[in-house]
Structure I
Amino acid sequence: MWVRSQDKKYLVNVNFTWINNIFTVIGDFNNLDDTTGTPLGKYNSEEEAVKVMDMIQDHIGNLAYTQFYSENMDFVSPCFQMPPAGFSEKKVTE
């Protein structure tokens, strides 16, 4: 799947994604190795990084579903855009 990095500087074809110990989602085409992967987005907590992984999983599922049932389906981009850090924090309004 293609993933656009949080800073929009990288468009990476990834087969593997994981979260490292500083809450950065890493992507790589060939393996699960922190030394070779591309940082795709840094998040404020492990919980937020896991939410991004959930979003990626949902995007893959939607893409596969759309490809299988192509009739009468809305277009699903083959590229996932990494959300900004803090996207999951509640906004307090007064």
Structure II
Amino acid sequence: MPITKSAKKALRQSKRRAARNLIKKDAYKAAVKKVRALAGSGKAKDIAEALSLAYKALDKAAKTNVIAKNKAARLKSRLVKFIRATAGGKK
């Protein structure tokens, strides 16, 4: 356990930041899962809307350094590639 006043404060900050980061991480993972689930449905409008939300969640996570920028770019790229493969070349 922290002893000094500054160490106690650092622990409090760390806990708050970890909780905030977990929320953003869960949000982007759920958004990506939703897009992947919708990919085979053939509902282009729903897929486009879910993809937009996934992009937003990934960009927010990358902006706040929850994930690296290249990881966000890689996930977005693979997501679109997956949609095109399952939708039969449409998008």
Comparing structures I, II by volume of the Cα convex hull per residue in Å³, which one has the largest value? I
Match the computed value 1.14 of Rg/Rh (Cα atoms, Kirkwood Rh), for residues 16-55 alone to one of the structures I, II, and report its label. II
Where does the value 1.9 come from, among I, II, when distance in nm of label points 7 Å out along Cα→Cβ at positions 8 and 40 is the thing being computed? I
A value of -28000 was derived for helix-only ellipticity at 222 nm (-39500 (n - 2.57) for each DSSP H run of 4 or more, over all residues; to 500); which structure in I, II was it taken from? II
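A short reminder: the numbers here are calculations on the coordinates, not readings from a lab. Just so it is clear, the model here is predicted, and its values are computed rather than measured. Cβ atoms are built from the backbone, for glycine too; each structure is taken alone.
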